[in-house]
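Asker: Some structures to go through are shown next.
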Structure I
Amino acid sequence: MKKSFLISMGIVILFFSDLAAKDLLTWQVVHWPPFQMLEGLDKGQGRFDALLELYKTNLPQYEHKTIAINWARFFNEIKKGEKICSIFIIRTKKRDTFAWFSKPASIGLPLRIMMRESSIETLGSRNPISIVTLVKDNRFRGILVNKRSYYTVMDTILEDYASLGTVKRLATPEESIIQMLLADRADYTIEYPFVANYMANKFQAEYDTKIESIPIKELQEYGQSRCACPKNDWGKKVIEDFDKMLERVKRTPEFLKIMQMYHTDPKELEEIRQQVTKIIINTE
């Protein structure tokens, strides 16, 4: 009896010692349908929901938790060196000063200008437009998410022309931005078309209008998002572990399936397969 008790206690101690040995890794999550969905009927069914679960499963050396915070707070936290990471961050030179980045971990179709039909009629064209031309045109009110990067070339242009006051930055979710666009509280935003359309369909019954996309001359390449962690020893170790894990999972059918979620156009699907190979799989 005593021997059996001691063995049982030893197993319990080993179990809890193993848990204690695992470092806690907190992941940022954000409601950004259909990339990530924290509420509603499709809760947990987004692309980054699936990716995060895949990554967590393949990083068993960590104890994982999530926290719902916006972009501004996330960047403030990693600047302070907090043990938090995110899997959908765009790498920029400015962010390199306070964050470690993984290799490319996800791709997206090029961002586009999203406008109501009435605003496109005022613009007079659906052809690719320079963001400089649009920002300088005071007939149109732009609205963007505060602290979100729209890729380096766009970020630079938007910063250079910020003093014109034609574009507002708000600390509000992307879904609210689309709703404001539909409600005529702004004339355009910048978003991935399939994301904007998914969100717009949710509010279609409330607004008698549609939004369409216009290509941006300065931004034609596929987007790349990465895992980002604070620029300290802890963050560096997480990124090293993440890259090793990514090397294993990026060639699996499950990974490619996740990359194609919510795309139905055959041409888009073929482009995504090609770009996953070019940008993610072939990156050493």
Structure II
Amino acid sequence: MRYEGNIYRPPGERHSYLLQVTVGCSHNACTFCGMYKDKVFHIRPMEDILEDIRMAKAYYGDVSRVFLCDGDAIGMPTEDLLQILRALYEAFPSLHKVGIYAGPRSTLRKTPEELRTLAQAGLTRAYLGVETGSSALLKRVGKGVDGAQMLQAGVMLREAGLDLWAMVLLGLAGSGSGLTHARETTELINRMRPRHLSLLTLVLEPGTKLYTDWKQGRFVPCTPEEILREVRYLVANLTVDPLHFTCDHASNYLPLKGTLGEERDRFLEAIDAALEGKRRIRPEISRRV
């Protein structure tokens, strides 16, 4: 298939056909993210997208899952997304899941009716990079929204009928502030009520503003112990039930995956064992984005 630049997708979309409908991220200003710095955001021509679908049909025959790349495809005009969804479902008889990254600002530009129409047309899952529930921290890292707006974006996606997958970035507040970040994030997630929640851990990437801040002494990363205490606070205090919970990304120190709340005690036991030095954590050299 044809792609511009590096392509990123959520871990849960590893078996999906990746269809690039936009190039880059429309926001692309987060201080911690280096994913789309080599691209200028633009929407691909519709004729190219439709041709890619025909190429995928000829190559794969049929697929059951599709993920729409790049970083903020929800920002496309709704009519364009509807045309793409129609073409996908016509091409692939077995298709039953279509996912998308949903930036909060782009989501808020849609009306609730537009989001419901997309869900009814077969857009099934939206991944929202929440990162933190702290308005102050969202502003500091350049996310472009405050906590109330982030909450509104998530609720809009969920109430439209989309399977909402929220993502949080451990360690984003820096050393000494992790528990405040965890508390405010827990409060936001409990109000947003996603079906899925993934915890990732900050990895400082060269070329990002946050990496420069670290090198120049303006940002002090959290220790592994601080990260584990952030995870513990979230696990102990999340009330969304059931919640598909993952903390097994390659960036995480301690892999955890399961359902809250039925597996809460198992998670807490594993975290406490790691904090007490009775369970090994992933070494720093092995962590990656």
Structure III
Amino acid sequence: MSDLILADDPAPHVRRLTLNRPEKRNALSNALRGELFAALEAADKDPEVRVIILRGAGKCFSSGYDLAGTGALPFHTAGAQGSWARHVVEGCFRMWDLAKPIIAQVHGWCLAGGSELAVACDLVYVAEDAQIGYPPVRTMSPPDNHYHVWLMGMRAAMEQMLTGDAIDGKEAVRLGFANRAFPVDDLEAAVLEMAERIAKVDPELAQLNKRLVHRQMEAMGMRAGIRAGTDLHALGWHTGASRAYSAELRAGVTQALSKRDGAFGDYREKEKG
């Protein structure tokens, strides 16, 4: 294993995993994703671990999938149309199905695939000034993992899908994306305190309690609904706008992203101001 994922045990029974590509805003390459799944599964198998924390190194949680080249997929998914979206959804439900609770510790940018990674966790705690959004809906396709309606409700999800705008941490809590928001300097301590509280519960019971919540969501159709959304994601790549944008990405990722967000004046374009 390389240093794309850092692991430490900051408290008894707590395993903390850190996405470690700060120079790339923790963009989710397939190499990083493969190491992350391996580290999560190792923690899930470790009898000394009761709770897992997932965070990002540097200035943000994650800017999303690595558009500059992702390499081989970390696990097999059936091919043909919609393969990538199905792969993403399968990865998120791999996390969903782990026995032990996973806490996302989100600061800075949490965009597109980064937001999908966060919501695959059982609890989400955010910095008040975090920026959470799905900008690819502006030029590329619908989300490959459409969690929005399930967590935020129809109206908020529709606004997110039609604008690609970001919300801050406080708004993420209000809408149901996250549990609680904290000043960024207090976030790490608050997350660790919550992890330690959860670790006090008998681990077998905690795992059943986690599974109970998931089973209710599945009974309402969450798993089937998100999987069905992968077909619409695949269809999105065949629009004229998406094909044109794909050509722009091949010519240069930075320029394509700037063009995408220039008219809106946000994301990387806002940082230039």
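Asker: Starting from the value 0.97: which structure in I, II, III was Cα Rg over 2.2 N^0.38 Å calculated from?
Answerer: Label of the source structure: III.
Asker: Using relative contact order in percent (Cα under 8 Å, 6 or more apart) as the calculated read-out, with 18 as its value, let me know the right label among I, II, III.
Answerer: Working: I: 27; II: 14; III: 18.
Source structure for this number: III.
Bear in mind these aren't lab numbers, they're just calculated from the coordinates by the rules spelled out. Remember, it's a predicted structure, so these values are computed and weren't measured experimentally.
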